[in-house]
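Each structure below is given as structure tokens.
Where a number appears in this text, it was derived from the coordinates with a stated rule and is not lab data. Not measured: the values here are computed from a predicted model. Cβ atoms are built from the backbone, for glycine too; each structure is taken alone.
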Structure I
Amino acid sequence: MPQAIAYGISVLAGTAGSITVGMLVAAYAITLVGTLALSSYQKRKAERAARAQFDAAQVDRLANVPATVAPRELVLGRVRKGGHVFFRTSVGQYKELFIMCMAVAAHEIDAIENVYFNDQPVDLNANGQVTTAPYGQSATLDGTDVLSGATSTLSHTPNTGSVKVTREFPGGIGVTEVTGFTVDGNVVTITEEFLAGRIYRAFYQYPGFNSFARIRFHYGAPGQQADPELVAMLPGVWTNDHRASGVAYIVCHFAYNDTAFPSGIPNVTVLMRGAKIADPRDGVTRWTENPALMMRHVMLHPQFGKRTSLTAAEDARIIAAANACDTPIDYGAGAVAMYRAASVIPFGSA
């Protein structure tokens, strides 16, 4: 009997030892699997956070952020975006003209194709004046020209029947109305005696428009000159040293008008062609929507990339990818490149 009990105890001890080892192995396996799962979860969480941050940046890019100190942005491809408002002021006797400078990229860009006020595209004339209603409105304007001789050309074509001509001595004394004249288009001819030593003036009305908004572009070339109008309008505030070198920005003028701006200053965005990118296929630096060339630009960018140069083999692979991206494809409205891209990347982003 005692022998049987001893044998049973030894069997149980051996079994317990095996169970202990098995439990240790199982515990280690569970710990390893848990660690790997946690690591995978943390990685997915970081990726989701990065995607969410990127997606938020794409939504927020249509907003204008007032900030004198703000992250700079790399803009690639064709993008519609707002920017950072780094300067604001009002001028005029009653502060009726509001001026705003908004940075849209931290580098030279290729072009600005369109301007939007509150998501509405607006048209600009050669002087940058907005001609789209309600920011530009048709109006009857007054004109005054000094006539150079018996036959003179007015600065504008007058409305029918609106021309009045006066004659005066120098100094504005002895002003009389001239009744003998004809108007053909914008040419005025005095039909009565044209008296030497007199000043003849034509007063008239002509069709035009009043613009309450004006936009000027600066494309961010290195060493670009300071905005000459701001230098003239803001002496001592905006000087020739305020060049914003290497920063693409727009200057917005808004004249006070209840009809044009019933809800205040509009949100301004631009449709722009971003950075000019070097193409290793021909050595030319130009604007492009080619994703492969964009990645090469990012790799070599001092704020993003880890490289200062690429090997011939690396460039060969990029060239092959760029050629594949440029493969033409026609969706029914003309051939376009098969792969195109655009992005806005804050400096310092991974």
Structure II
Amino acid sequence: MTKTVHIVGGGLSGLSAAVHAKSLGFTVKLYEASPQLGGRIKKVSHHDNGTHLLVGAYRDSFEYLDMIGTRDQLKATKGGCFSMSEGPLTWDIPAHSFFRSLLTGAVPGVNAFNLFGKTAQRRVWTPLILAIYNTRPSCVSRKLIWQTAREVLRAGQDGLTPYLAIGTLYDAFVAPALTGIDVITGARLQGVEADRLQFKTMDVVLNGDNRAILALPLSAYRHINHPLDIAHHPDRPITNVHFYLEQPVGERFFGLVNTLSQWIHAKDKMISVTISDYQPNDDKLAQKVWREICFHFDKAETNCPDHKIVCEKRATPLQDKGFCKVRRAVKTDFPHIFMAGDWTETKLPATIESAVRSGKMAAQSVFG
């Protein structure tokens, strides 16, 4: 009898689990509560909901892209650099020599003698930590920082090389992954028992030939009846402001220092601004952001373009010491139920790579 893997959750962890389970010869059924798959990289109109950067150290993400045939839909940023600006001051940090460049003065006011001083904190560490962990630097788990650094160093010279999607990440990661997978949308999980999954309109029986992978965000378990040992933990938001232009601009990706705006990706007729660990609290956000970025594109401050604000209120867990304690292994106390998700114990921050890795780990364990 064919073994079937029932995967609940159509985000990246669920898609990764599905692709890997299919490659292992299992029948795959994927259940998603919303009408659209993709999770944090779902589409908004014709573009991604926000800018998502990958780096060379994301070996499981690139393996996943190879499996679905879309590695060529990513490209390294211009010069393979992290470009930064503070007011009129600009600088580049080459990814292939990132740490050596910091020691030798690539960042104004930063060198080997003040690598962790106030200037370095403002111009290097705070922007990077916020981007990676979506958590204020003072709160981030030091254990998690060390695990991340070890992962990057192990990847070698290309470990920090930044990559962006040529089109959209949705087109690179989601759509091509669905071939040969039975996808059921509008299926919201309501309950979990040791031998079944309970949806609103159906039950799925679990046994020796039918196993389940719960590929859900940590926050989703607050709304499901289940016997699993999962503790609640705070979430952190990410806000993206998309400006729609009348004329195309050259593609650019750069970070801003000491501003509300953090990372800017300009491409075609759109400029997208990412603000980590931030939830809008007034109706003037777009105007404030536009004032901070307009001069980088020789645009008038007074002519704020049409725009859309997309706030993911539960983008990631708060990645503090408590987060390390609530992370769970792939295997549960129930032999037919496994877990995936960027919040599970992957020894990585809650990123695209963590989601993809968790799905791979779950698929390899489910009938192992």
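List of remarks:
- When mean projected area of the Cα convex hull in nm², for residues 213-332 alone is computed for each of I, II, the one that comes out at 12.4 is I.
- At a computed -6500 (helix-only ellipticity at 222 nm (-39500 (n - 2.57) for each DSSP H run of 4 or more, over all residues; to 500)), which of I, II: II
- Top of I, II by distance in nm of label points 7 Å out along Cα→Cβ at positions 229 and 293, largest first: II
- With Cα Rg over 2.2 N^0.38 Å derived as 1.76, matching label from I, II: I
- If semi-axes √(5λ) of the Cα gyration tensor in Å, for residues 237-284 alone is computed and equals 21, 13, 8, the structure in I, II: II
- Given 25 for relative contact order in percent (Cα under 8 Å, 6 or more apart), calculated: source structure among I, II: II
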